[in-house]
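Colleague: Next up: some structures, all given as structure tokens.
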Structure I
Amino acid sequence: MLRVDVTKQLGEFSLEAAFESQGRVTGLFGASGAGKTSLINMIAGLLRPDRGVIALDGETLDDTSKGIHVPPHRRRIGYVFQDARLFPHLDVRQNLDYGRRMNRLAVDPAQHARVTDLLDIGHLLDRRPGKLSGGERQRVALGRALLSKPRLLLLDEPLGSLDESRKEEILPYLVRLRDEGIPMVYVSHDAAELRQLATQIVMLKRGRVTALGGVKVLT
């Protein structure tokens, strides 16, 4: 379970959000500037709340009243950005292995095979990112995050930079991940995406939670 109850002042913008989620895919929905990325950056540990608590599966990641702040590399949270952020000088195989090495995990050939099969990227392993389509790069970024064996996966508008045909290419893989039971927080301003993927919705507007519930809150 993910529990968030935080406030953060970012210049003129104030974020104040509280919710609990036990869903497989928690959709953070709202217009640009609603505070979605700032919120998942706090969950990831990249941004510290001014006040509040973040807890995952019973472990406190942030508690400002107790001075607790678990650094990002110790949270076991995967993060997939809108622009993939692959290393251009590494091939796909090396990019996939980066998360495992950074988390000092043992080599796990079975897990590697499962993830590459799940995302259909086995035939791309020897290519550099510059030789991949946008959809292929996002699938590799998903694979890299999964091979770090996260207990939670954060996705910040992972389809936002793709055209419609690429979005249609990637969505089935995201549905597969959801059906594998990997908990996700999925940021989007596209209600249609979240209707296909999310099991719970947190609606944000101007830094405040305005609705919380199933996908019906998107109607």
Structure II
Amino acid sequence: MTTLVSYRLKDGVASITMDDGKVNVMSLAMQGELHAALDRAEVDGAVVLLSGRPGVFCAGFDLPVVQAGGAESTAMVRGGFELSERMLSFPLPIVIACSGHAIAMGFFLVLSGDYRIGAAGDFKLVANEVAIGLTMPEAAAAIARQRLTPAAFERAMTVSDVFTPANAVESGVLDRVVEAGDLEGVAREVAVGMTALDMVAHAATKRRVRADSLAAIRRGIEAYAGLSADD
């Protein structure tokens, strides 16, 4: 069995790394391993540091499965949104180390972290649903709305605007951009620093400040019936 997600605990930080050997497709198998890793981090009481492969954080769902429709597609997309919902309400801090391209569901996973650091480079950060003929799901829009600036949100949702590390901070996609070679060290430093937080206060505050966004995401998940160009 191929391991898609690795887990390493050190200094109160759980380093969770996605690596499927390709572009880190957000398949049901990948989602399952990510949930298992988050379960371990919760038991360990560890700050999460989530990263991808060099050059690619996550390229989104398995597009042929999405376009084919049916039960597998619906389960995969709903599962992706439920993973984001879990991350946004996770009782411990989550630091994202965006190592490259973040496309579609990969884009929304980046937006689901508490602190998001990206590698500088010629990378695309994009919600490309409209560009490939898919109506943006309500849950996806709710995830993006709570992070992006109003203007960036409109462009990201309606015209699939492509962000890059160069403009990602001003648009709200990322909190910080560093040189690719420094990403791992800087992200780990930030994560270790967060171990000093009062985790009870962190969890309670996170639930309070994100209550409206989480409720909107949950409504979108419950209403989801499949992506379509005709909705």
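What follows is calculated from the coordinates using simple rules that are stated; it is not laboratory data. Predicted model, so just to flag it, every value in this text is computed and none were measured. Cβ atoms are built from the backbone, for glycine too; each structure is taken alone.
Colleague: Can you spot which of I, II the value 1.00 was calculated from, given it is FRET efficiency 1/(1 + (r/R0)^6) of positions 49 and 113 (r between Cβ atoms, R0 = 35 Å, to 0.05)?
Modeller: So the calculation was done on II.
Colleague: Same structure, new question: Name the one structure among I, II that Cα Rg over 2.2 N^0.38 Å, for residues 33-128 alone of 1.10 was derived from.
Modeller: Source structure for this number: II.
Colleague: Taking relative contact order in percent (Cα under 8 Å, 6 or more apart) as the criterion, which structure among I, II has the greatest value?
Modeller: Across I, II, relative contact order in percent (Cα under 8 Å, 6 or more apart) peaks for I.
Colleague: Still on this structure, please answer the following. If FRET efficiency 1/(1 + (r/R0)^6) of positions 65 and 105 (r between Cβ atoms, R0 = 35 Å, to 0.05) is calculated from each of I, II, which structure is the one that comes out at 0.60?
Modeller: The read-out was computed on structure I.
Colleague: Out of I, II, which one gives -9500 for helix-only ellipticity at 222 nm (-39500 (n - 2.57) for each DSSP H run of 4 or more, over all residues; to 500) as computed from the coordinates?
Modeller: Structure I accounts for this read-out.
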